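Listed after this line are the structures, all set down as structure tokens.
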Structure 1
């Protein structure tokens, strides 16, 4: 992946978050989309086929709207803590950039357990 601009601001709203980058670009990402693209070992495999992905999307959309707490993970990622739902995902900055730009944050690859 090419170099992405530095994330300089993340503002949490009631149902989405605004992301601002050093190059001046700004994006809004819904919490439903953020939760649906959770990169953890439980959620990722659910996106591997259409039926389980639809089920995951319905599950995510049925959760109550809430602002997550946000934690930094080193200098490479963020984690989002929810009262309800999965909080295990670690979102690398590249993943957030892809999601904000309407790209597949999984790069079209299915989840495969184990070291790559």
Structure 2
């Protein structure tokens, strides 16, 4: 079994990007691979509480635990720059600092950055 890391950077209003990425993530998990997700930059808004119902991507992320995807990581600096903190997110996440991201990514067999 391989360890996959999916790195998301784009916001929810970027076309079909997030739907396509979540399809890839869920498909990978369906083949019983270890899957983790890392949110950087504007992708942190995907988990923000109180989103506009039209662009509410947080509900799509609620599917992840149903496929045993529970390792969701968020870069601390991406949250802070956007005036957010972990308590403002819809799911429990693990925080990573920018200084540790490269070392963290090296722990995975495959890193898919979309």
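Bear in mind these aren't lab numbers, they're just calculated from the coordinates by the rules spelled out. Please read all numbers here as calculations on a predicted model, not as lab measurements. Cβ atoms are built from the backbone, for glycine too; each structure is taken alone.
To test your reading of the models, identify which of 1, 2 gives 2.3 for distance in nm of label points 7 Å out along Cα→Cβ at positions 29 and 101 when calculated. Kindly include the intermediate steps, with their values, before the conclusion.
Working: 1: 1.3; 2: 2.3.
Comparing all candidates, it corresponds to 2.
Here percent of Cα pairs over 15 Å apart, for residues 45-84 alone has been calculated and equals 57, so which of 1, 2 was it run on?
1
Just checking, which of 1, 2 has the largest value of distance in nm of label points 7 Å out along Cα→Cβ at positions 5 and 77? Don't jump to the answer; show the numbers that get you there.
Numbers: 1: 2.5; 2: 1.5.
With respect to distance in nm of label points 7 Å out along Cα→Cβ at positions 5 and 77, the highest-scoring structure among 1, 2 is 1.
Out of 1, 2, which structure matches 22 when relative contact order in percent (Cα under 8 Å, 6 or more apart) is calculated? Write out the running numbers ahead of the final one.
Numbers: 1: 22; 2: 36.
Considering all the candidates, the number was obtained from 1.
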